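Once you scroll down, you'll see the structures, which are given as C-alpha cells.
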Structure I
Amino acid sequence: MNTRTATPIAARILALRPNDAARNSRVLPEIAAVHFWDPSCSAGAVIIGADGAYLCADSSVPWEQHLNAYAAGHRTSVTQ
C-alpha cells in the first residue's frame, strides 16, 4: 500500500484531516507498510500494510514496540 491509498484510512482512524495525515507519515519499505502518527499530545499512531490491515497504538506505546508488533503479525481487530 502506498501513502496515497493509505492516507484516507489513517485520517479516519486518527481523526485527522487527510493532508495532516499525509504530512505525518513515512513509508516503511522493509515491512511493506506506511506509518502515520498524530503529533498532538496524547495522540496515536497506525501502521497500515499493503493488504490494508493495520495496527493502532496510543502514545504510551514506544515506536520500536509498535513496529516490532506489526512485523510479528499483530493487527488491530476490527469488529462490525
Structure II
Amino acid sequence: MKMIDVAIRFDPHQARWIRERNWHPSQRLEFLEDGSLILTMTVSSLDEVKRWMLGFGRHAEVLKPKKLRQAVAEEIKAMEYIYN
C-alpha cells in the first residue's frame, strides 16, 4: 500500500478548532504568523481526506498532493453546477 503525504492549510477562523483535536495519528501542525496553520499527515487513501476537508469549506485549502487538490477542485465545480 502506497502512503501519501497530505498538507492542508486552515485559515485562522478554522485553525483554532483544528489544533484542539488529534485528527490523524501521523498529523503534524505548523502554526503560521497570521493565525492559520498547516496540517500534514500521511494517509493510505485520498477519498476520505477529500470528503473530510470539503466539510471545512472555504476555510481549508489543499496544498499537496496535486492529485487531491485537483479532486477537490473538480468536486467544487460539480457543486457549483448544481447551485447555479
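Throughout, read-outs are computed from the coordinates displayed, never taken from laboratory work. Quick caveat: nothing in here was measured; it's all calculated off a predicted structure. Cβ atoms are built from the backbone, for glycine too; each structure is taken alone.
Hey, helix-only ellipticity at 222 nm (-39500 (n - 2.57) for each DSSP H run of 4 or more, over all residues; to 500) derived from one of I, II reads -12000; which structure? Please report the intermediate quantities before stating the final value.
Values: I: -9500; II: -12000.
Computed on structure II.
Out of I, II, which one gives 2.6 for distance in nm of label points 7 Å out along Cα→Cβ at positions 24 and 72 as computed from the coordinates? All intermediate terms of the calculation are to be shown ahead of the outcome.
On the way: I: 2.6; II: 1.1.
Value 2.6 for distance in nm of label points 7 Å out along Cα→Cβ at positions 24 and 72 corresponds to I out of I, II.
Assuming 5.0 is mean projected area of the Cα convex hull in nm² as calculated from a single structure, say which of I, II it is.
Numbers: I: 5.0; II: 5.9.
Computing mean projected area of the Cα convex hull in nm² on every structure in I, II gives 5.0 only for I.
Could you tell me which structure in I, II was used to calculate Kirkwood radius over Cα pairs in Å, for residues 16-55 alone as 10.5? Working shown, then result.
Numbers: I: 10.5; II: 11.2.
Among I, II, the structure yielding 10.5 for Kirkwood radius over Cα pairs in Å, for residues 16-55 alone is I.
With relative contact order in percent (Cα under 8 Å, 6 or more apart) coming out at 37, pick the structure among I, II it was computed from. Mind showing how you got there, number by number?
Numbers: I: 22; II: 37.
Comparing all candidates, it corresponds to II.
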